[in-house]
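A short reminder: the numbers here are calculations on the coordinates, not readings from a lab. A quick note: this is a predicted structure, and the numbers were derived from the prediction, not measured. Cβ atoms are built from the backbone, for glycine too; each structure is taken alone.
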Structure P
Amino acid sequence: MSSANAETVRRLLQSVNEGNLDAALRELHRDARLDWSGSEAPDSGVYDGHAGWLEWITGRREDLGYVRFEATDIVEQPPNTVVTEVTVQSRGRASGAETVSVGAAVWTVHDGKVATMTLYQTREDALKAAGLDE
């Protein structure tokens, strides 16, 4: 059975996938931080608050004709940490090229809302960052 924290992360990803930005923002603390600095993509960086998350999400949607984030593995570290391995399916808007990539993230959830999300290139790196070395 999933915990409330894992469900918060799932709802956020689902809302982003559906393009329902209002619902996505409801899952975020107002000052939530998205640390995408571990990305090799051109939009690598840190995004703060609702405005930052919106900038990142809309940038992804503008650059890609299609993008979908699927949490394929979720590990929890109570009381407020969730580690996800995520498969990202995308299609370039201009080229039509389809890609599938796998990454991982460490999320913190406070009071039922995502406070931080930090990207890692591998599940192992994310687990280590969360103190869950396997």
Structure Q
Amino acid sequence: MFRALLKMIVVVVVLAVAAAFFLGYRIGPVTTTGKVPDIDTTKAREAGAAIGGKVAASANEAQKALGEMSLQGKIKSKMALDELVKASAINIDSANGVVTLKGTVGSEAERVRAVQLARETAGVTAVKDQLVVR
């Protein structure tokens, strides 16, 4: 649901930028003589390109963040469904496919299973085990 909302926001921003660009480009100031003065289209195109570049960069960052959240959700779901692992006691962070597990577990077997579940998840390149056995 969050992904769909983010995509909709990006689409609305892109459409608003495009509309502002084209309306500003087509509807220029009108002089008292009724003629439209010459407009520097190069500046308008450069401004539109700069705004478009910023929107694209923001969309890429948002997509990356969603990918990391999705990866964390997959791992947390696996742990929640596993009978040995208590997922509520484990925090999961990820960056570029590297997953860090933090928290406390009740046994060494639970720690090993939590790390195994994380490693077996698609998209995970490495797992940093910072779990503490109590």
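One of P, Q was used to compute relative contact order in percent (Cα under 8 Å, 6 or more apart), and the result was 23. Which label is that? The value was obtained from structure P. Given a computed value of 11.8 for mean count of other Cβ atoms within 10 Å over residues 90-97, which structure among P, Q does it belong to? Structure P accounts for this read-out. In terms of distance in nm of label points 7 Å out along Cα→Cβ at positions 58 and 106, the structure with the greatest value among P, Q is Q. Largest in mean count of other Cβ atoms within 10 Å over residues 10-17 among the labelled structures P, Q is structure P.
Given a value of 0.25 for FRET efficiency 1/(1 + (r/R0)^6) of positions 18 and 122 (r between Cβ atoms, R0 = 30 Å, to 0.05), point me to the structure among P, Q it was derived from. Source structure: Q.
Upon calculation of Cα extents along the principal axes in Å from the atomic coordinates, which of the structures P, Q produces 85, 23, 22? That value comes from structure Q. Work out which structure the value -20500 belongs to, where helix-only ellipticity at 222 nm (-39500 (n - 2.57) for each DSSP H run of 4 or more, over all residues; to 500) was derived from one of P, Q. Source structure for this number: Q.
Could you figure out which one of P, Q the value 3.3 for distance in nm of label points 7 Å out along Cα→Cβ at positions 42 and 74 was computed from? Label of the originating structure: P.
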